[in-house]
Structure formats: structure tokens, C-alpha cells
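Readers should treat all values here as calculations from the given coordinates under stated rules, not as data from a laboratory. Since we're looking at a predicted model, the values are computed, not measured. Cβ atoms are built from the backbone, for glycine too; each structure is taken alone.
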Structure I
Amino acid sequence: MKDNAMPLDTSAHCPALFIAAMASGQGKTTLTAALARYHRLQGRRVVVFKTGPDYLDPQVLAHASGQPVEPLDLWMAGEAFCRDQLYRAAQNADLILIEGAMGLLDGDPSSADLAAAFGIPIVAVINAKGMAQTVAAVAMGLKHYRNDYEMKGIVANAVGSERHRELIEQSLPADIPLLATLPRRDEIMLPSRHLGLVQPEEQLDLDSRLDAGAALLEGTPLAELPAAVEFHAQALASPPRALEGIRIAIARDAAFSFIYAANLRLLETMGAQTAFFSPLADSALPDADALWLPGGYPELHAAGLAANDAMHQALHDFHATGKPILAECGGMLYLQQTLTDQGGVSYKMAGLLPGHGEMRTKRGCQGMQSAPLPEGTLRGHAHHHSRSHDTLAPFAYGIRAKHPAPGEAIYRQSSVTATYLHLFFPSNPEAVAKLFAPAATAGALPVTAAAELAR
């Protein structure tokens, strides 16, 4: 959110590409990161966006481009927010890259919807392992399934040999060029685990992987800047300065890193001061009026979190003051009594809330949901591989964007609000202000109110 509103007819031009695919796991992030690194090495300012809710891909893309990476999502953030972000990027960037989510046409709204809404040409990544001429059939389907977007060409990933590349290229129609190929090489692959890509600070060889990927684009059409796209300004209402003088302590370390930059900007735009701390390393909390424990990987650092008794006591002392606490996903697991990691080992957690978290090998809940809080409804998403049991009774459930079944449980105990949902603060600034202001400590809702919110 920005303070300075601009006229709607203002526009800016910038070369832009939308990197999509036929499905997840095709190599979108590998290509987007390689493109960002290549053009950055040419001295260009590259701004990258990630479609949909994602914390891990943006960290790698930010490392590749040297610029912060923002989410763009027509449902969670809204078209006006997306338009504003693209316009602002176009004013200063030499190239805008947007990485899609899942397959090009998956979801509602989909990556195709986003590309079409802003007229950004698409490059489709197709993992060619185990096929050759069939790549052309897939490419033709992606290009012609709809007529409201432009597909510039394809990149074939996991190509096994020069002959493999030739078979793919010869099978493609003239209107779908093969823009580049990525070979099956371990040195360009980005490592992943249960929630997605491994975070940059854990990859000692990330720069060499990015540089190797960038080198493969030398001499291809992708080494040249694409045509400029016209982006229009979007006037956004300034959020209220409702957090003036409020100091918010935010957990941020290797265990808690799932934080949207847009969330931090909104808090600061509303007047809040932010102070970061590490539940792993610190023994005390910063002086603060409210506390935010975002998601992350507490299961990978459960032993360190369990051993920090001083932080557990600091959290209990803060809770006793009645000041607001928001705990999302991994932050909620940390506030419960125990957390069992993927190896089956249980660790003591902070114990502010009843409940026991357990990691699961199979995929957990994911998808877009709204959180109907007493302060107002916020949009967000769920993505986790764990479950919690013996918890509080939920006072509400998330509302799924496209499905009638109840979403994630939302808990409230005195001043603590906890849920598996990751909230996107700009979706409702007024609700965020009430959530973090000291007055927003209404406690648990009456049963009738909770039932009404859960509908």
C-alpha cells in the first residue's frame, strides 16, 4: 500500500515475460531464476513477481535478481493491488518477470487469468523428460486453449541430448518457437523439501547454480529483452494511520521466515514500528505492544526452540500482559505444547496454547481461504504438512475461496489469535489495525457469535 495516489491514466512501459508451465514441477522457478540472474549480470534491473501465495520461491528469486519479490494474486491481493505493483515496478525496472503457479490454466483465478489481465506474453516451461514430439502437442494446447493471452514460445526442460532437442524443435509449429532448452544437470537444479524449495541461506552453492542456469541462456532469444508492455497506474486508498505509536515484535529467523514484504509495508504505513527477534537465539522479547509469530520451519529447528526456556518464559510474560499476539501456522505450532518432527521425535514448545503439533509425510491442507475474525475478514492461504490435536475449540473456520467445506480452524484464547492460515494484511488494513492494537483483546467470542462467524 502506498500513500501517494496517482491518476488512473498514468502509464509506464517495461519489457515483461510471464513464466508459466503445463503443471507444477516443470522448472518454472529454475528458468525464472536463471533469467533473472542472466539479465542482472548484464547490468539490468530485474524485478520479479510470484503468482499466488508463496514464501519459498520468492526467496530464491530475490537472491537471483537482487530485488525483493512480491506476490501477485487476483483473489488474495486483488486486481488493484496487482496493477499498482506492476506499474511501480515498470517505472524503474529494465525487465519484469512473473513466475506462475501450478499449471498455466489451473486454479480460479489462474496464471492465465493474471497474464491476460495485464497483457503479459507467456513463456511456457515443459519438462521433456520421457517425451519428444509430444512436447509439441502440449505446447499447442497451452497456446490455443484460450485466445485472450499471448504465448511467446516454450522452453524445454530436462532435455537429455542434442538429438532430443532436435526432435522437439522439429515437431513444433512455426508459431511456437523453442526459445531455449535446459539440460538434465544436477548443477542447475534447485533443491527442495516438503514445503517447497530450500531457503537460500541453507544453500551454499546457490550462486553457482544460478550462474550455471544463466549461462545456458546465452545466445538464445531469452537473452534479449522482450517487447515492452504498457502498465497503468492504480489509485489506492491510503490505509488509516491506526497503528501510530504501536510497536510490533516480529519473530524472524531460520525457523520463522514466512513474511510477506507487503505485510510489513502495510504495518509501517499505518504507523507501526517493527522490531524483529529470534525465538531460536534470543532470551528476551523486544519492548512491544503486540507480537506476531509468522510461519516457517519450526519442525526443522524444534530442538533449538525447545531448548530456549528463556524465550518460552518471555512469551508467557508477554501473554500475561494481555497484549495482542498473532500466531500463523508454524508460529501457532510453536505456541502449542509439543511439536513432533518428521522423524517422530517430540519436543517441548512454548505452551501458551493447548495442543500438540505433528508433522505428516503426506501433504496437508493448502489453498486460498478467508479468515472471518471479529476485527474483520482477511484473505490468505493455507499450506502445511502437519496436524494439531487436543487444541482449543475453534471459534471460527476459514472460508475456502471455491469450496463449501469449512477451512482451517481459527483459535482465540484471551489475547492470542492462532490459525494455520497465513494472512495477507493488505486485504483488510482496518482489520489488521484492530488485530494489533492493544484494544483488540476481546478474548474468546460467545458461542452464538462464533457460530455466526463459522457459517
Structure II
Amino acid sequence: MKSRTTVLLVIAALVFAACGGTSDEGGAATTGAPTDGGSGEAVTISYSLWDANQLPAYESCAVAFNEANPNITVEVEQQGWDDYWTGITTGFVSGTAPDTFTNHLARYPEFAETEQILPINDWVERDGIDTGVYFEGLADLWVTPDGNRYGLPKDWDTIAFVVNDGMLTDAGVDPATLQDLNWNPSDGGTFEELVAALSVDANGVRGNEDGFDPSNVDVYGFGLVGAGGGNGQTEWSFFAVSDGWSFMDEPFWGTKFNYDDPKFVETIEWIQGLIDKGFAPPLEVFSATGHNDLFKAGQTATTSLGSWEIGDIVAAEFDTTFFPTPIGPTGERASMFNGLADSISASTDHPEEAWEWIKFLASADCQNLVADTAVVFPAIPEAADRVKEVRAEQGVDVSAFTTHVENGTTFTFPIADYAADRDAIMGPAMQAVFSGSDAASTLSDANTQINELFN
């Protein structure tokens, strides 16, 4: 991995090799994995996650794990997204980090680089873990270029849209048309036609009617989620990739980013146009209120969202329908394919017990329990199928999310070094763009700064 700690990693590898380290997955030497089965004494380990909706499911897994491992008690902790990552990073510094925690593809490269989390290669090899049981490609996301693995897949997510059924009916739109929407950066295609029809100003004039006032809108047709930073997972990534754009020179672990690519620029300029036309809310609106709250309050008629948000949306006080991302100029629709895993803090006093816990989290035993709650799609296909069954029993069709995996229209979350530095550049840049700055020059400047990180 090209990083600021290359020399340290080389020294560590030489020292470990001299001590007789083993290798796995590309021959990389790994550290931190005991070879015995733990002390056998009563041990309590901590586990942190950020999603309150998933808390009950993983508390159930902790109970099941303790029944099978009476000497290991797992204390499950939950914090909101921002507080969560602040707690993890400050915990690494202060020595108070949880033994185990839910990790994210945007975060783990930096934690691995600074040796704050343990590679699990030795354990995976020792216990004969078959990484082929997960959805194709998920396990590979958690292996760094030096061959070290830092997690086993626990779930996956994709992106789709949701619409307020009542608003759709009021606009006279046939629900069947949602399944084959298209978009392009020139006139927006049938997707822009949809959001124009669903947009309503304070005088009751629709966005596709004469006299629509874009400065005084009651209902925005497209509930833009946010500026998206450098990933745009739920905001713009699916549009840009379906226009033929790619984040960087490699599917993941690239060293050259493409935010100045004309394909990306024209995509962002088109979204700027939706805001200017009054079909999507301006930055100050979607920044002040969560997109799901805007949607459930009836201020937006559609919104893009991740599959982890299904449960929140179906709790709305009106009927909704999920529909897939629109087909782009490439002739295909697209969705980012993300997957979480659990990591072990390097500071844990109980690495063997921590491994047993995260191994259980990645197993069918736990993932089937999670599937019964239908809160996320587990990483094991059979468990994910159970989620579809549970949602179908509730009268909820989630095929808009699963179609991307089934049809191979996913792309990988952009995993690369310097994540914090990249966020510090792209976050303000995208906010500036969606506040009206020139997209071409702003994105070009940001892209130059990012690529200089790798030189």
C-alpha cells in the first residue's frame, strides 16, 4: 500500500519474518493472531456499531454467541455516525477503543495504515474460513494491496429510489414507467420529466407547467440527499457511473482520481440544473434536514436512498414504492456496491476472543438472525434471500435494490489511501458546487489536490 508508513511496514514485516510469521492471501506476513484457543477464562469484550436500527439484531447475535461461548460476554454499544467515528479515532489515541467495531470501506485503509486494527489472515487460515460463501467481490474489498485482510463481510447495500404513491397519482404518472426511467446530461430524459411533474410550487403549479416558480417550491420532485463529498454514494455516483465515468484509474486502491473528467462534470452540472429549475432543493434545505425526514414530511416526492434505509422509509405514514436508478447514456443503470465488515482493535487485551466474535458476526448463524429483522441485506446469499422473503411478507418489494446485484450493474466503493485528506478536499468542493460554484473549475482544482497526495 502506497502510504506514509511504508518504511514502518517494511521494518515491521522484517521483524515479524525473523520471528517466524506465517503468510496467507498473497503471501503477506501478518501479526496479532494467537495460535491457541484463548484463555478459557471469563472475558468481556466490547463491540460498537453506528446504526440504531441494527442494534437489536446484533444484540440477538451477542446472546446467541454467548450461549455458544459461555466464557465470552459481548457488550454492544451504539452511537450515531459522527459521534461514532470520533469515538473510534480518539479511542485509538487514548487506548479506550472498543475491542471490536463495525468498520467502513472509507475508513479502514487509514486504520490499517496506522496499524490501529489487526489483520486477520492467520485466523482465517487457521480456522479454514471460506471467503467464497459471500456475494462475489465482497470479501476482496477488505484486503489491502500488501495482502492483509482486515475484515469478513457482514452485509451489502445498493442504491434505489422511493416515491410517494399519492403524489405520483396526483401527478398522473403511471407507476409502471418507474421501472424503465432513463436520464442523460442534456435534457435529463424521462427521469427529469418525472421529477418535473412531481415538483409543485406554492401556487400549485407543477414543474412541467407554464408559470412554475422555482424560487417558491412546496414539493421538490427529487429530494437530493446532500452534496456527497467525494463518494456521492446516495447522491450522484449512480448518475455519473451510468454516464460512463469512473472514480479512479483502478476499481479500488487506485492512485489517480477522475473528478475533472468531462463525464463527471456534465453529470454534476445537470444536477445543478435540477436545483436551479426548482426540481431539487438547494443546499441549505437538504443540509438542514435529513433527506428521509424531508420525504416523510411530504416536502419531496422522490428521494434516492441506500438499502439500509428501507425500514425507515416503509414506516412513513403514506404508501411508497421503490424503483431502480435510471438507465444512463451507457445503456445501463448503476449502483455503488458497498459492504461492511467488523474489525479488531490492535489495542484489545483479548484478540482471540475478539476474533471468535467477529468470525461469528460473519457466519450464517448470525447473518440469519439479522436477516429475520430485514434491517440490511446480509453478505451470505441465503441470508439475503431471507430478507426478500421477510419484506415480501410485509408487502414491500425490494427488487429495486437487489436488481443491481442480480444483473451485475454495481460498481465498487472507491477504496484508496488518504481517505481523510480526500474528504477534506472533496467535501467543501462539492458543497461549493451545489451552492452555485462553477463545477468544471472547482472539480478540476480539487482533483489536482487529491492526485498530488499520491505523488
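Quick one: mean count of other Cβ atoms within 10 Å over residues 54-61 came out at 23.1 when computed from one of I, II, so which one is it? Label of the source structure: I.
Each of the structures I, II was assessed by relative contact order in percent (Cα under 8 Å, 6 or more apart); the largest value belongs to II. Ranked by FRET efficiency 1/(1 + (r/R0)^6) of positions 110 and 174 (r between Cβ atoms, R0 = 35 Å, to 0.05), structures I, II are topped by I, which has the highest value.
One of I, II was used to compute helix-only ellipticity at 222 nm (-39500 (n - 2.57) for each DSSP H run of 4 or more, over all residues; to 500), and the result was -11500. Which label is that? Answer for the origin of the read-out: II.
I, II: which one has distance in nm of label points 7 Å out along Cα→Cβ at positions 166 and 246, as calculated, at 6.6? Traced to structure I.
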